[in-house]
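Quick heads-up: structures coming right below.
We did not get these values from a lab; they are worked out from the coordinates using the rules stated. What you see is a predicted model; the values in this text were computed from it and never measured. Cβ atoms are built from the backbone, for glycine too; each structure is taken alone.
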Structure 1
């Protein structure tokens, strides 16, 4: 089809633009190599196969926004199929007499049908996404006013990139589709397996006969020649995610979600500092994140800090990294240093807004980990002596001096057990037990939680569980200390707790606080603390299944349950709390955001220690409103009165956060905050039932 001159021009274009593109990809490789070493990957081949299969089926992106995701799937499947279509079109251009436009039999029949249908799907999908950004101006694609945006981003870089990429796809696919219709019109044919192209061809028959050949040549160049022209831009465009995303998922971090990588890579020279101050301080997968990002803002949608109008946007962090690298591509690849990350990627205020809830990481369809960047930036800020929030600084000092976040004397840690119990809890420093109960700071010291802690002890004792505590030998687990960036203090706490626990005889570790569960289960093994660690709700569910806990009183409440981030999203503890709640006979109503999609209470990442309270709706207040909307108007219970509405939690920090939120939202008397253990205790039979008194958190 092509003339000799056209063939020569195309080959020269491929050669020139191909070299430029190859140089761009090589520089991306050099850019990523600038990052710090990451933990060695194991089982790489199975993970890579899984990643490419999931991307091929679009599984990760269907985690949210099902309607928009369907249109994205149209584009993805169509564009993927176009690899075959473009090869066929290339052959049509270079092989005289080779044409498949009119074929409706054999293998080419269904191939033409797929090309026809998927072309329409791609065009429709791109139009929807362009209309969403430029006409509907979807608020989810915008940022809070105080979010730091690197200057090219702030000056419309994302919109410009979206327009260029969208325009390329429309022109590429639209021209190929039109070219196919022109071929059918030239032959005066209608191909039943190309219904859309045939429909257009019917209209194109009105063209003069002399116009078909030049028009077909033009559409070929706009479809195939345009690819060569677009290649160099592809390297720095958002479109590169179609290559970077599957690689990112294939090379994603392995192991437990709740395990942070070391602040300094193993075997690093002494001059290597903790955390990340500049781009080259980030682990190399975090640099790949910048290229994998599809700028969809799903992470921003679920970020409790962003939804509370804080200046944090996980997506802006990744996009800022990408645009800075685009602007300084060759220099950074060649060894130049970036400015501090807090000058162009994320503001210090945004760094300290993160609750480390992991929602941004879980929802990301390409496996990005902006939270890891934030923790590493915190580590460097702490290492460099940056000024911290007064509340955080004070709490870290208390933990360093007393081993707990309340600044209480160590001898007071087990004071809660000295009243309100008619049995003595074992001191594991003096006698063995099956379970070492690591109680945690809030369960030990906060007056609003101590009665709940005693209730846990009563239920365990009633079920015949052999357990004990460490008394003053227990220290803060360090989970939030580490996520605030105080790596040295975390290591000190871990070593002290491990040393104390190794002196005791026990078989398993039981925790009250999900934050503690995460530290002991996922991070202490790096320091030699390897035990079977479980949350108390899991143990209670096991005891109930074994018949050691019997719930004989049916409770007449209408309840909902909040999945704590560190119990649910981090450690998959979704089912035990629900099994316990449902066994009590309560009318159970799920909130819209539940399990993996649960909304953070706002306590994590040191937020509960903050001395300053930002303006706007806090995450816990948002969650209480969601619960009330889900529970609705309570129906009458068995006694003819309206059922009491309960907000059930399984974390001591949640008790504190949501108790305050009920008050600040003006919902006192409408809903009560209770821990799962309180429902279990109220529904239990025997001696515990006769001693039970109302331990609900009255608000």
Structure 2
């Protein structure tokens, strides 16, 4: 052998020996990790030991890699890995590993607590190119709460330029068997196989962010696996405990889907059968839910079917179509819904329907609770519930909170969507056979008990427009068990309801928030007894209140058009009455009420009275009046006008002016702390009488009565 060749050989052997020594020292001392882990908060790599026989090739044991990109932290581990590093690309600032083989791989991807922003972009930054990474056996991969394990092989490759450079994922594939997928401790997929491919073309970060990257990708999934049964247990209180039962009957999931640049590829299918089991108090039912998906040339079809059987009264059928095969990423729910069409049929008993109120009606003042069955036939067009759709709940506990009062009872609910003037309109009706009304902050004391309460809701644009719904609440002739319960709404101690029989009717128009827009409340009182100040009265009354909202924030309603009829009224004071019974009619020409406890009221009214007797009895006993005054008491009906205010602890009547063809009367009175103060002027031809009332004291003015009254101040300011 020539000397030159021998020297070259020895030189090569020496170089290889030097590399072998230096390389293995690098891999088996702190030099290797120190050189690689320059920024351990972004990327770190550790291993127990390694060996290299040839430049660019190495094998490592017990390898762990950690990284942090934006809000994603990841970890990868393998028992053994080998790879080959291409040396020449290092000269152009590219770290290229042409092949990596790893065995028994595990990993974790989770959301980090903080955002790790990348350093500023730089065109000359280093690039990473891993041509082929082969993983043999996925021991465990955690994606948040999801855990995946499988046998088989996965091949993966990528290119990434650091500091804001482009990313590419080379055509990759996975061939897995003994597939297991779990959410926490709940098994989702059991056994089976999966074949998957994925590729992502080279792109810069600003071209696609987050899920938008998948719109550039091409992928496929061929999956055949088993599903655990879904077991639902209902306890005696109706609480639901659901879990997947891996030991029971198994369902199936078969998927052949392909994805190409933002759309599913025609021909893809998904078929699943999920066993369902439910039990309660020793009763057991079983059924199977079937789910299917088919990707056509121009649409995606979705079917779901749970048939009814002798043991299980539940049923569900859904046949839906999504126009087109493109799926925006990240998903746009509204745009997706506009492409959705189909029909849904549901007949399902629920142990609690508390969730149905806000979902179905979108009105917070109406709650549905307790067990009940939903029967629905829904037609979906462009993501909206269209005319012809119906929903029925045969029996459910319903409660409506209106103006601080709770109407509650057992209801039958029906809903439908109809077409009106070319627009879909939802109509939902609740019929409550028996109901109670209580104050929202005093639920233990019924104010009203009645039958046949009706709540009708109407919303534009079908069920989607329920946030703009209008409602009508109606009931007739409900009984008031104890009139005294309404004393909380009256001025303290000055006006008291003492007893009697009463019935209440209502017809209220409500907005979507349950606030009264307009309404009519009618109260019929028979044999009622009332105390006004220190006087007690008995008789019948009929109140017809007309409400129109004037100020929502203040709870103020206009009362214009309201009327009050008084019949068979007598003063329960032998000194003020000789057994007479009077009638009177009062109509509010302008007025308002502010809801509350107590309420406040102010208005102007037109009054018609049988005679003057009732008004006279408010100011004095019979013996206090001259004979000619008592002679006028029954001299024909008269008409009057006046003002009234109920506010705080006082009741005020002012500018009460009454007249007929024989005499006229003017009066004002204030009642507070059960004491009455006021002025009365009675004129008959040239005769006049003035009375100044100061609680139990009275001053009579027979001379100059007109001038005296004119000088007395009004009790209410002019409007």
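If you line up 1, 2 by relative contact order in percent (Cα under 8 Å, 6 or more apart), the top spot, with the largest value, goes to 1. On distance in nm of label points 7 Å out along Cα→Cβ at positions 37 and 589, which of the structures labelled 1, 2 is highest? The structure with the largest value is 2. For the read-out helix-only ellipticity at 222 nm (-39500 (n - 2.57) for each DSSP H run of 4 or more, over all residues; to 500), a value of -2500 was computed from one structure; give its label from 1, 2. Working through the options, I get structure 2. So volume of the Cα convex hull per residue in Å³, computed for just one structure, reads 188; which one of 1, 2 is that? Clearly, the read-out refers to 1.
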